[in-house]
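Pasting the structures here.
Laboratory data are not the source of any read-out in this text; all were calculated from the coordinates shown. Note that this is a predicted model, so its numbers are computed, not measured. Cβ atoms are built from the backbone, for glycine too; each structure is taken alone.
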Structure I
Amino acid sequence: MRTDDQASRLRQLMHETRQTQTIAVTSGKGGVGKSNIALNLSILLSASGRRVALVDADLALANLDVLVDVNVLANLSHVIAGTRSVEDIIVDLPGGAQLVPGASGLAKLAELSEFQRARLLNDLASLEADNDSIIIDTGAGIGPDVLQFAISADMTIVVTTPEPTAVTDAYAVVKVMHKKGYAGQLALLVNRATDRHEARSTYQRLSSVARKFLGAKVLDAGYVLEDPRVRQAVQARKPFVTASPRCLASRCLAAVANKISRKSTFVEQKENFFRRVANWFA
């Protein structure tokens, strides 16, 4: 396809009325199980009948392919280099979801050349024509590479554990996104909770502080209880919702997926998701 034809198609995609829900899964710090939540949530949403794409958007420390035993021959680094398209690198996950593998050790998105960034976002835009939901597994923290995806999504799920340091870092994400004027649904998911009371208490603590000091509304996405089956699944490189579909963690995350399915809302913009990401660099 000629370059001017590609540009014309991209402009068309960017301004079409959107039908795809975008969900960013993020966290204030690493080690809270964010990527595992994103992976298993994608599989559950796919099992409910949705067409789902899972994008590993951490260009520095991508690790989704480590969590699931799939054959990854190429990744986003090849898309950036222009040797592969997104369609070429997509990998099928259990249950019908599709993975767009990330790459480790790449420059931040903001540090790519304008041409490289445009090529990447152009190619990723094609996912919106083929899927009902796009799950974005962002990096951790509050850097530009995380925020550009989280703030552009219809829903952003901040994953934390009950540990005070994790909750503090999760609050930092909420604070920055609120100050940036986030227009979507901001929700908290408490992972590795001892029981539902600890999960509820963790949510209420962060939610009340965000409401009091920021005037920000943080939704309750749900919780996932501590479960040894999760660690076993990670070691076996299998999603825990397929390896142990009836374990505590799987049942908890299924409740989260059901809640998300009932709330298929969109940011009050008609712009395509990847166009909003691109606007960060305009």
Structure II
Amino acid sequence: MELRHLRYFVALAEVLNFTRAAERVHVTQSTLSHQIKQLEEELGLELFERIGKKVVLTEEGSTFLEHITPALTQVDEAVGALRQAPEQLRGELRIAATHSFNVQLIPSCLATFMKRYPAVRVVVEELSGDEIAQRLEQGELDLGVSYRPAIPRGLWFEPLYNEEMKLVMAANHPLAKRKKVRMVELTGLQMALLTPNFSTRQLLEECFQSAGARPVIVAELNAISPMLELVRRTDLCSIVSSNALVGEADLAVAPLEDPTPIRTPGLLWNKQSDRPAATKFMAATIRQLVKNMNGQP
């Protein structure tokens, strides 16, 4: 399997037309068809289904596309890094992140990035996941750090890592000393959660339903900081990611199980927009910092 096979595959997956895909990668249609066939034979899987003149991705093809796109992105960014020296970087970089990542991850990345590329002006906004997706789609942002959007909206999503969401409560709450709490035990528990339009809330509702849990939602907020302050001042519980708890004092945390709610943060780009060098370097900075935080080599 060679790099050109992967590029031909992505080109065809994006346009689902052999003629247009061949034009995009500057080869003949027969060459593209032959290379795709070689790739399918090497994988032992059909990546595309051909129905007359119509071409569609198979389920295996969709899975392959999701995993291979970030790898190709990193290859392109590595090549771009060699072609453009850091000191040449200029312009403005527009980033948005949800609260969880804006607390610690983004400031740490900014400190590293701005030290290396001082001529780039960086604008950072803290937005909800939906707002980030909308602004990226509209071309108003260069890069987003959020969770996978429920609706793709023409965006690429590159997973960074998986994180547990945990039960949080005041230090004097009856559950404060528990090492673990089963999801079904939340039945009847008074809670404060994000409003239903958040994808995090939708994930939690699915977990509640799966476990047969029926917590009593007495407060709904559209921001995490005031929600945690409310938990700190009352006997309410909430469920948030570990990132959201950085710097929060006087709160107790307990892991959840059966099921454990898991979220996958990642990088978001607009498929249709070119990625300036500054965006690529920032993405590389975020990837490296995440690896360091998770103890990866």
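Some observations on this one:
- Which of I, II yields 1.7 [distance in nm of label points 7 Å out along Cα→Cβ at positions 75 and 131, calculated]: I
- Between structures I, II, the calculation of Rg/Rh (Cα atoms, Kirkwood Rh) yields its largest number for II.
- Origin of the derived value 5.1 (distance in nm of label points 7 Å out along Cα→Cβ at positions 123 and 179; candidates I, II): II
- Answer label among I, II for the case where mean count of other Cβ atoms within 10 Å over residues 27-34, calculated from the coordinates, equals 21.0: I
- Source structure (of I, II) for relative contact order in percent (Cα under 8 Å, 6 or more apart), computed value 22: II
- Each of the structures I, II was assessed by distance in nm of label points 7 Å out along Cα→Cβ at positions 91 and 155; the largest value belongs to I.
- Highest-scoring entry among I, II, by mean count of other Cβ atoms within 10 Å over residues 43-50, is I.
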